[in-house]
Structure I
Amino acid sequence: MMIIKGRVHKFGNDVNTDDIISARYLNTIDPKELGGHCMEILDADFPKRVMAGDIMVAGNNFGCGSSREHAPIAIKGCGVSLVIAKSFARIFYRNSINIGLPIIELENADKIGPGDELEVDLATGKIKDLTNGKTYSAQPFAGFVCEIMESGGLINWVKNKKKSN
């Protein structure tokens, strides 16, 4: 299964889909284009600082607001490999799975600091903070959700299933 290692970018509570990607960029679904503007409303320099493999950590209700898929596409498009939050808006949670963006709910997300290096095992839900030496346990993905993530999203998973039948 997938082990993700990356540097943390920290955000607060109630980050909505407009904060993730401004409505003015919704005329495209190109991941790179959206990723170039990801989170710029909350942190203008974020698109320049984020590097492939980095991890977002946030508080409660991450991804609230509209049901647009552009938000998780922008996050994935800027190179973020995983989002950890205390809780997610349900439609954002599902959209993230559909496009193959790993997300984990973690009650102790506030204990993780900006710039910390994490190692996350999606199969077991184990999160190691390599910076402060702490380990956290989150609910791992169910088997078929792991398959969706490994396939790069729901559409690829369905295509793979059709090929094998």
Structure II
Amino acid sequence: MVNQKQQLLIIGWRERIALPELGIEEIKVKIDTGARSSALHALDIEMFTEAQKQMVRFKVHPYQRDTNQTIITQAELSEHRKVRSSTGHDQLRPVIKTMVQLGGQQWPIELTLTNRDVMGFRMLLGRQAIRGRFMVDSRKSFLASRRGKDPKKYKPKK
């Protein structure tokens, strides 16, 4: 087990990731080992059917305190799941599966969609998403990602 831990990439308590299938080139995330699942800030969540698949369409503001940058995206709905929020309230949330990129790696994760307007980060990357891939140094930030892009140069997927 020691050898595997030595080979794991060390990430900080916050990083910048990409969600390429959703057209999100960059979003700042809090690495939250206390949270089982990952959560993405989503607005105007709407369910629909396309080619006999349950789909979900939603808007994302990838930059905190910036509502001008809006990405409208969609994904196949995996399920609805009851999630206990950080305030202790149960909430039924849509769940999607998508690819995430961090530290030169890309892998699939499950994401719950919820309004995180009052939270400090647009996304939480929970322990299920990072298990077996990374070790977290809670003293540091942005160890596996560059320090952000100019939001004016942000180009969402068409």
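Each reported figure results from applying straightforward, stated rules to the coordinates on display, with no laboratory input. Keep in mind it's a predicted model, so treat the numbers as computed, not measured. Cβ atoms are built from the backbone, for glycine too; each structure is taken alone.
Just checking, which of I, II has the largest value of relative contact order in percent (Cα under 8 Å, 6 or more apart)?
Values: I: 24; II: 36.
Going through I, II one by one, relative contact order in percent (Cα under 8 Å, 6 or more apart) is largest in II.
For mean projected area of the Cα convex hull in nm², which of I, II scores largest?
Values: I: 9.0; II: 10.2.
That would be structure II.
With helix-only ellipticity at 222 nm (-39500 (n - 2.57) for each DSSP H run of 4 or more, over all residues; to 500) derived from the coordinates and found to be -1000, which of I, II does the value describe? Kindly include the intermediate steps, with their values, before the conclusion.
Details: I: -8000; II: -1000.
Attributed to the structure labelled II.
To test your reading of the models, identify which of I, II gives 4.0 for distance in nm of label points 7 Å out along Cα→Cβ at positions 115 and 139 when calculated. Write down the numbers at each step before the final one.
Numbers: I: 3.4; II: 4.0.
Label of the originating structure: II.
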